[in-house]
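Multiple structures are listed underneath, in C-alpha cells.
Just so it is clear, none of the values below were taken in a lab; they were calculated from the coordinates. What you see is a predicted model, and the numbers here were worked out from it, not measured in a lab. Cβ atoms are built from the backbone, for glycine too; each structure is taken alone.
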Structure I
Amino acid sequence: MSDDIRAKYKGSWIERLVTLGTDDWYGQDKLGLIVANVTGYLATLSSLGFAATYAMHEMQSLMPLIIGNLVSAVCAAMTPAFHRFGRIAAALWLTAVFFVSLTWFTSLLGRESGVALNLIGTAAVAFAILGLERLKLVALISIGGAALIIGSWMLWPQPAPGIHDDPAFMEQTFASAIVSIMAITFVVIYYAFYLTRQAQARLQELMKSMMPDAIAERLMVNDGETIAEAHEHVVVLFSDIVGFVEMSNRLGAVRVVALLDDMFRQFDSLAAEHGVEKIKTIGDAYMAVAGVPSPVYQPEDAMARFAKMMLHVVGDVGNRHGVDLEMRIGMASGPIMAGVVGKSKYSYDVWGAAVNLAARLENIGTPGCVVTTGDIKVVLQKDHKFERAGSVELKGFGKVAIWRMDCPIIAS
C-alpha cells in the first residue's frame, strides 16, 4: 500500500471501521485486533453474498441457508464488541462463528458443496490474529478445523433431504466457496503482513532517532552485536541555555517543553545538513559530534558552521517564544570511543578526553560564543575570528588555553 493511499484513508470512515474497538490496545494486541476486524468484515460480506445468491434461486428449501448466512454475517460483524476482552476473545469468537456456521451449512449442502473447505482458512486467520505468542491456541484451532473438515466429509456425503441439489447449483456453490476462502485468506494475510511491516518501519525510525542510522541498521540486523569503536579524530560539542532553571520555573512546563521542542527540532535539522551527529539531549543541554560513526571531511569546519547556526536559532526561538535566550557552547577535538550500551533500552554514546573537555569548556563558556581550544583555532583561523580568553584550570586537564570563536564582540 503506497503512502498516497495511506494518506487518502487516514482518518476516514474506513480507518475508523478497521480500528473499531482497538483504541485501548497497543503493539501486537492492537495489530491482532485490527486483523480480527478485517476478518470479521470480510466474513460478513461473504455471508451476505451467499445469502443473496441463495435468495436468487427462489427455492424454499434454501431458506435455512439464507437465514443461516444472515445470522453468520451479523455474528461476524459483532467481532469488535469482543475487543474489550483482548485478541484471544476476538479470535475465539470468530473461530466459533466459522466452526458453527460452516459445519451447519455443510450438514445441509453435503460435502460436495465444498463449504467445509472454508475451515482450512481458520488456521491462517488464527495465526494472523494471535501470532506466535499464542502458538498452542493456534494449533488447537487448526486441529479443530481439520477435525471438522474430516468429520463433515464423513458425516454428510449428500445434501440433507429436501435441499435443492441441482448439479449446476452444487458446482456454483463449490466454486463460490473456494473463491471466498481464497479471497479472505489472501486479504487477511496481506493485511497482517502490511501491519507488521508498518510496525517494523516505525521501530526502525524510532531506532534511527536514538542513534546514527548506520548503528541502528547494524543492531536491527544483529541484535546481539557488541558495538564498540575507537575514532582517532572527532570534534565534540556541548551546549546549554544560560539560566535555564530559573527560566523554566518562570515559564512553566508547557511553555518550556514547546520551546525546547522548537529549538531541538531545528538543531536536529542543522546537524543533518552539516554532517554532524546528534548524540543526546539532557534537559536543555545538546551534545553532538562530527566524525562519528563515519569520518567527516574537515570535522572542525562542519562543527563550527553547525555551532554558528545554533546561535542564530537560539535567537529566533527566543523571539518566537517571547523570552531572552542565550546559549553557551563548548567545542573540543581528539580521539574518542563510541558504542552502544544497555539491553532493554539501547543508548549510543561517546567517551574520551575530548568529550570531557568539551563539557568543561561549555561550563565556563561565554554566552553567545563558542569556546574552544588552540588545536581547533589552528585549523579554523582562516575562516573564523578568534579571541584569546586566557588560560583556565580545568579538572583532569590542568591549565588549558582557551579561545572564543565568532563572538559578536569580536565581529564588531
Structure II
Amino acid sequence: MESSAAKTCDCDNINNNGSSSQSQPSTCMQKFRLYETRSNFYMIGRDKSRTYWRVLKIDRLDPSELNICEDSTTYSESECSELLRRIHEGNISTGGLKFVTICYGIVGFIQFLGPYYMLIITRRRQIGSIRGHNVYAVSKSAMIPVPNSTVNSNVADSKDENRYKKLLCTVDLTKDFFSYSYHVMRSLQKNMCNNEPGQVLYETIFVWNEFLTRGIRNHLQNTLWTVALVHGFFKQDTLSIAGRDFKLTLIARRSRHYAGTRYLKRGVNEKGRVANDVETEQIVFEDVPDGLPAEITSIVQNRGSIPLFWSQETSHLNLKPDIILSKEDKNYEATRLHFENLVKRYGNPIIILNLIKTQEKKPRESILRQEFANAIDVINKDLSEENRLRFLHW
C-alpha cells in the first residue's frame, strides 16, 4: 500500500570448487546439556558427530553479576563424562550435580531489576537446508534464573520484576530461525563472496538477539554457545521440472531497527532507518543427493516504509487514518541516509518501485507520492548519472 520497495538482484552460478563454508566456523556445537550444582551451572556442548565436547561454567552465587567461564579444553565424550562424575563427587555435600535440561543453544542473558536470566532453546525443528547447512526454527524456549534461589535478593520476587518476566515470556520466538553453520542473516551472495568473522555478523540489522548475546560474546570472544536469531519467514519446497527436482527457498528477514506494528511505525527516523524494513530472498538450486548443487541462484529484494517523516493517527472510528507529513526536512537528510545505507548493503544501482496510489477520491497516499518524488530529485542532483536512484512508478 503506502510503502516503497528498494530493489536489487544478485544471481550466482556457483561451482562446487567455490567454498560455501569459507566464512563458517570450522566446528560448531549443535546440542547442549545443562547441569547444576548449588554454586554453578555447567553447560556441556557437542558437535553433530559427537567428537568435539566443550564445557561452560556459569556462577550461581552472585545475585546481580554475570560470571561466565569457558573451559579451553576440548574433550572426548568419555573424558566429558569423567569430568561430570568428578564435579558430582566434589559437590555431594550440597546435593551433587543435577541434570536440568537438553537445549539447542543460548538465546542470550537478560537482567531486569535483580538477577540475570538465561534464555535457551529447548526445542527446535528443521525447516530447510541450504547447500548442506541445516536451518532450524525455534519451537520452544525457556528462561532460567541464573543465581541460586538462596542468594536471590527481595527484588527477584518483586511485583515489577515479575511483570517484566511475564512481558518477556509473551515474545513469540516461533517465527525466528537460525543455523549453526550457515549465516542465515545474510544473503547467499554475501555468504559466498565475503569472509567476515562470526562476531561481526551478530551486529547486522537482522539478528534480533544481538543485545542479549553481547555480554557472553564479548567475554568469550566466540559464538560457539549462542545462536543468532533471524525474525521473519523461511519456507522451502521441492519442485519437479522436466524430471529434475529443484529446491525453492523463500526467506524474509525483518530488520530489528525501527520495527513496530502497523500505523504505530511509519516512515523514517533520524538515522535513515525505515519502519518495517524487510529483506526477501529467493534461492533456487537443484536438489542433489550430496546437498551441494553445481549451480544456484539467488534474487534479493528489499521493502520498507516510505523514507519520509510521516505518520498516521489511529482511531477506532476511522479505519483509514489520514496521512500526516509530520516533519519538515527540506534537504531530505534522513531519506538520503536511508539510500546511502541501501547502497552499502546492496551496491548500485538502487531501483525504487513506487507502490503509492496515484488516484484517490480523498488524497491520502498521493500526498506522499509527490513528496517522495521531490526527495528523489533532490538526492539525485548530488549523484553521478550511473549512481542515481532509479524511480519507477507502479
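Could you tell me which structure in I, II was used to calculate mean projected area of the Cα convex hull in nm² as 27.0? This value belongs to structure I.
Identify the structure, out of I, II, from whose coordinates relative contact order in percent (Cα under 8 Å, 6 or more apart) was calculated to give 18. Traced to structure II.
-19500 is what came out when helix-only ellipticity at 222 nm (-39500 (n - 2.57) for each DSSP H run of 4 or more, over all residues; to 500) was calculated for one structure; which of I, II is it? Please report the intermediate quantities before stating the final value.
Details: I: -19500; II: -6000.
The read-out comes from structure I.
Supply the structure label, taken from I, II, corresponding to P(r) over Cα pairs in 5 Å bins from 0, in percent, for residues 40-95 alone with the calculated value 4, 22, 24, 18, 13, 9, 6, 3, 1.
On the way: I: 4, 22, 24, 18, 13, 9, 6, 3, 1; II: 4, 17, 24, 23, 17, 10, 4, 1.
Answer for the origin of the read-out: I.
Determine which structure produced the value 4.7 for distance in nm of label points 7 Å out along Cα→Cβ at positions 112 and 376, calculated from the coordinates; the candidates are I, II. The read-out comes from structure II.
Could you tell me which structure in I, II was used to calculate Kirkwood radius over Cα pairs in Å, for residues 248-311 alone as 13.7?
Working: I: 12.6; II: 13.7.
Going label by label, the one that fits is II.
Taking FRET efficiency 1/(1 + (r/R0)^6) of positions 88 and 168 (r between Cβ atoms, R0 = 41 Å, to 0.05) from the coordinates of each of I, II, which one would give 0.80? Derived from the structure labelled II.
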